[in-house]
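Computed from the coordinates by the stated procedures, all read-outs in this text should not be read as laboratory data. Nothing here was measured: the structure is a model prediction, and the numbers come from that model.
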Structure P
Amino acid sequence: MTEPHRIAITRDADIVVARQTGRELAAELGFKGSDLALIATAISEIARNIVVYAQRGEMDFAIVEEGDRRGISVVARDEGPGIADIEQAMRDGFSTGGSLGLGLPGARRLMDAFEIESRVGAGTTVRMKKWVRR
């Protein structure tokens, strides 16, 4: 794994920076067209959740290798209110913020690997990976 690129997420403009950073790293890895758009969209959804629910956090972007696979890893962390019921939060249409409720489940569908850990009062960590298709 390469040294991660870390982006602080505190406002809407940071969402754009995170999206661009992830997209540029993915392009360096050889991702093309629609996969670049999927990665950028997943990053935007998770970064927006940080801004809306936690007010501040960070995202790390890195190149990862597992066996003969290469891909991008995105780890988002915040120290926000946490998620009381992750299973419910991962359902399409569920939202505590009045949105469409597509952020977390949408990001999970767009990436190849998706993990979420959260503790109420302590924050949330989301780990995502996307592998370059050969």
Structure Q
Amino acid sequence: MSLPDTNTILRTYLLTQDDLTDLVSTRIYCPRAPENASLPNVTFFTRGGRSTPYIPDLPSPSVQIDCWADDLIEAREVYRALYDALQGIQNVAVGSNTILSAIEEVHGQDLVDIDIPGRFRVLSFWEIMIK
């Protein structure tokens, strides 16, 4: 058994979520948005997580997800759509894989990007179990 590509599985799933894609279209990027990417968008990357040697093909990554926009109200709207798409899902088929569960680890935090003026984001962390 090989380890599933959790980043591709998560992006594929998010692109099927109409309430989210109505806001960001296909602008869901891993690990970061391209330079000068249009807003709003979503970026995410795996920041660690848990695995077990007894079930090697069942990773449970911890994923940082950022919802970006040019104002905080819109960034929060994107975050709410993301939250609705992920929080508490169970046994969702994504191609030949399954998202067994998704649970928010840290609730969305409103942040202003000090390096890029006019960019706002809502930062959240998720535990996602994939098979």
Structure R
Amino acid sequence: MRAVGALMYLATSTRLDIAFTVGCLARFSSNPGTAHEAALKHLFRYLQGTKDLKLVYNGNVDEDEPFMTYTDADHGGEPDSGKSTSGFLVRMGGGAVSWRSKLQPVVTLSTTEAEYVAAVEAGKEVK
């Protein structure tokens, strides 16, 4: 649980590339299995291999679009509950300023509905 907590800090503050994986590992932190331990070790090896990567802010700002926001969702990707996972990335000045990957709080009935839930979460973040 301590390792997942430390990774959660990284995922929310500096390493947006591991946000989805850490969220999946956190769901099973109270009752992990051998597959979860293997996934945790794999994630640590990934971090070791990519420790030189960093967020870059290059100052390229489009005057018409100061924020660029990307969203995505899978429909029913969580086999246990049927819930979808959604995520977003907000860029400003060419660099990432906010991101999230999270299990949606509701069971959606279609891919379109899952995408709308993800878009609303991203819109709230931009606002």
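Hey, P(r) over Cα pairs in 5 Å bins from 0, in percent, for residues 10-73 alone derived from one of P, Q, R reads 3, 19, 29, 21, 15, 9, 4, 1; which structure?
It traces back to P.
One of P, Q, R was used to compute helix-only ellipticity at 222 nm (-39500 (n - 2.57) for each DSSP H run of 4 or more, over all residues; to 500), and the answer was -11000. Which one was it?
On the way: P: -11000; Q: -7000; R: -13500.
Considering all the candidates, the number was obtained from P.
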